[in-house]
Structure P
Amino acid sequence: MTWEELLAYCLSKRGAWQDEPWEGDVVAKVGPKIFAFLGSGEPLGVGLKCGASRESADEWLLRYPGDAAAEAYIGRSGWNHLRIGGAIPDDEILEAIDASYAAVVSKLPKKDRPAVS
């Protein structure tokens with residue numbers, strides 16, 4: 001999977017939009033909240049909400065010790081960085097994006113949630 005494909009998948013989510021809150025660091029947001037940290041594409045990976053707590057997010061680290069790590073600064077809140085092109089299959093990355101998006105949307109106030117058509 002390429003960086004462009006990863007970004008396109010994130011932006012295909014209802015209400016998702018691209019932002020660059022820090023120069024060179026692309027993120028995907030829904031409403032005002034980030035659900036995927038895409039960075040600049042080097043190295044290829046994505047930061048995602050992988051669990052409600054650090055303990056549940058650690059499942060990724062146990063299954064893919066060389067390709068999953070706690071996300072810097074926000075890892076204690078269940079965010080992981082998942083490497084693309086390693087041992088984690090692309091379909092699991094896409095499922096993790098879906099889960100991160102759903103987790104973030106579920107915490108948004110109703111006024112900020114994407115409309116269901």
Structure Q
Amino acid sequence: MTTFDAEALRDYCLAKPGAWADQPWEGDFVAKVGDKIFAFMGTESVGLKCGATRTEADEWLLQYPDDASVMAYIGRSGWNTLRLGGAIPDDELREAVDASYDTVVAKLPKSRRPVQD
């Protein structure tokens with residue numbers, strides 16, 4: 001299995017139905033579905049919606065204190081930064097991307113949700 005590095009992260013995010021890459025701020029690359037961000041794609045980490053509440057998202061911080069942190073500005077809404085190549089297993093990073101994507105898609109109006117297989 002390939003290590004979940006920045007390139008694999010980008011490929012995985014952009015393979016999601018309706019996903020597309022954007023650069024809303026210079027140097028910051030994100031994956032969006034519709035007009036909403038579901039992943040902040042960094043070279044060493046990924047920012048994801050990790051829970052509906054800060055309390056839910058804090059489970060990541062408790063389990064991976066050296067590799068998960070609250071995202072600046074939007075962390076109070078359940079967003080975390082998860083470090084790539086650390087203690088978080090690749091399959092858990094993929095599951096976190098999936099959950100962030102699914103959460104964002106569920107909040108889109110039905111008419112703007114991508115068709116999924």
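Each of P, Q could give FRET efficiency 1/(1 + (r/R0)^6) of positions 4 and 20 (r between Cβ atoms, R0 = 25 Å, to 0.05), but the derived value 0.75 comes from Q. When mean count of other Cβ atoms within 10 Å over residues 12-19 is calculated for each of P, Q, the greatest value falls to Q.
Work out which structure the value 2.1 belongs to, where distance in nm of label points 7 Å out along Cα→Cβ at positions 28 and 108 was derived from one of P, Q. That value comes from structure Q.
Here, each number is a calculation from the coordinates, and none is a lab measurement. The model shown is predicted, which means the values in this text are computed figures rather than measured ones. Cβ atoms are built from the backbone, for glycine too; each structure is taken alone.
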